[in-house]
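Take a look at the structures listed below.
Nothing in this text is a laboratory measurement; each read-out follows from the coordinates by a stated rule. Everything quoted here is computed from the prediction, not taken from an experiment. Cβ atoms are built from the backbone, for glycine too; each structure is taken alone.
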Structure P
Amino acid sequence: MICRIWHGWTSLENADAYENLLKQEIFVNIENRKINGFSGIQLNRRNLVAEEEFVTIMWFVSIDSVKEFAGDDYEAAVVPPPARKLLSRWDERSQHYVVKEERGMKK
């Protein structure tokens, strides 16, 4: 299992709009792509007083699955134009980790 971690930041004013965009459009579009080996996505949000930080964690069965999502340069961030309008900054590169163990992860 591979987890792909990415960070983006918004102004306080854009935070709710960005969260809604992720949930209602971007995540739906990712799911609709039916990427072979895509296992899910998590959205995390944190207030940093002057801005909001968002962290997405995507789960894939292999790097090949990540490449199907992001392309051959699979570490490059995938930030659609509507998201770029709401974000003040973001990671240009995503981090990928091999999941070595999972415990107690219940939904």
Structure Q
Amino acid sequence: METRDLIFSSVMVVAAFVMVYTLVYNYSPKDPVIVVSSVVFVGMLAVLFLSMNERLKRIETDIKRKERSLRVSLQSVEEEVKEQVTNATSKIEEVRDEILLKRRYR
């Protein structure tokens, strides 16, 4: 995990403790339902954020991989087109030279 993720996770844990403490202190200090539900809620929220972060990283990696393969494909197509243009240009020059030579002999 990155440093940013660790900081966000620690802030989320501290916020969860503060929320649970406030709920327990304000409503009923001995009601375990409030404590458990608050902890589960904040824990699931944290897991949701972290899983979204991992999924976005995976999507970013896939996009980079596809971009790289597309770039390689474009380079190979570019090389093929250059080769074909070079061949066509040389053939056209040969034909032009033949035509010029035929005109000189006449």
Structure R
Amino acid sequence: MKKDTTNYNYVFLFYDIADEFSDVGKYRVAKVFKICKKYLKHHQKSIFRGNITPSNQIKMTEELKKVIDKNLDFITVIKVLSSGSFSEVTIGTKPNECESIFI
């Protein structure tokens, strides 16, 4: 299998951390949130997005792997070449913390 060498510079990240109402689950949720916030803009609840360098994508992924329980939690990262390579439509009230991709 050929390795993908494309440099993706914009990502959407979604996560679901199990047992968020237990003490252990709350700890993982807080840690995942903090790591994501370090690299990306918080969009809504467990959704982040933003510009990120390939090296920071690797760092973020490694940090997240150390925190989550791989048997209970999941994180999805959708990589896009740039913020200008997709179209977005928001229906309803736009969150105040939302990063606008239209500059």
Subject >> Value -10000, calculated as helix-only ellipticity at 222 nm (-39500 (n - 2.57) for each DSSP H run of 4 or more, over all residues; to 500), assigned to which of P, Q, R >> reply: R
**OP:** For structures P, Q, R, calculate FRET efficiency 1/(1 + (r/R0)^6) of positions 24 and 56 (r between Cβ atoms, R0 = 25 Å, to 0.05) and state which one comes out highest.
**Re:** P
**OP:** State the single structure among P, Q, R that was used to calculate distance in nm of label points 7 Å out along Cα→Cβ at positions 48 and 80, giving 4.9.
**Re:** Q
Original post:
Which structure, out of P, Q, R, was Cα Rg over 2.2 N^0.38 Å derived from, given a value of 1.14?
Top reply: R
